[in-house]
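For reference, the structures are reproduced in the following blocks.
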Structure I
Amino acid sequence: MLENYKKMDVNMLLSIINMKLRNESETLEDLCATYEIEKSLLLERLAKHDFVYDQEHHQFKQHSPQ
C-alpha cells in the first residue's frame with residue numbers, strides 16, 4: 001500500500017501514514033523501517049504540502065505559524 005508513497009496523492013498519504021502511526025508503529029522511524037520508506041523523503045514530501053510531524057502527538061499535522 002505504501003510502496004508508491006512518492007507519487008501517492010498527498011491527502012491519501014497523510015491519512016494512511018497517520019493511521020499506521022496510530023495503529024501499528026511506536027515511532028516514525030519504526031513505521032519507515034517497516035514499510036521501507038525513506039524518512040527524509042517522506043518528511044520532505046509532506047512538508048511541501050505544509051504538514052509537519054508532531055512528535056508529541058505522534059502524527060503529521062498541518063503546520064500553523066505561531
Structure II
Amino acid sequence: MFKAELIRDKGPFKSIEELQIAVAEYVDWFNHRRVHGQIGPVPPVEFEDVYHHENPVPAPAGTALTSL
C-alpha cells in the first residue's frame with residue numbers, strides 16, 4: 001500500500017531529502033487524518049487515544065500505595 005500510494009503515485013523523487021519529506025507527510029496523513037472504515041469515522045490516532053483512555057494499563061504489582 002505504501003509503495004503504491006506514495007512511491008509509485010508521487011514519484012520519481014529528485015533527492016533523498018525530497019523522499020524523506022514525502023514519507024514523513026504520508027505517515028502523518030496515514031495516522032492523523034486518514035479515516036479508517038473499520039474503526040468508525042475517525043483517524044487511527046484518535047481511535048487509539050479513546051481506547052487507551054477507556055482502558056488504562058493497570059499499575060505493575062508492588063507499586064500500589066499502602067493504606068494507613
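What follows draws every value from the coordinates through simple rules; no lab data is involved. Because the structure is a prediction, the values reported are computed rather than measured. Cβ atoms are built from the backbone, for glycine too; each structure is taken alone.
The table below lists the values:
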item	result
Winner on mean count of other Cβ atoms within 10 Å over residues 34-41 once structures I, II are ranked, highest first	I
With distance in nm of label points 7 Å out along Cα→Cβ at positions 10 and 42 derived as 2.6, matching label from I, II	II
Of the structures I, II, the one that 1.00 was derived from, the read-out being FRET efficiency 1/(1 + (r/R0)^6) of positions 18 and 50 (r between Cβ atoms, R0 = 41 Å, to 0.05)	I
Comparison of I, II - label where Rg/Rh (Cα atoms, Kirkwood Rh) is highest	II
Structures I, II, by relative contact order in percent (Cα under 8 Å, 6 or more apart): label with the highest value	I
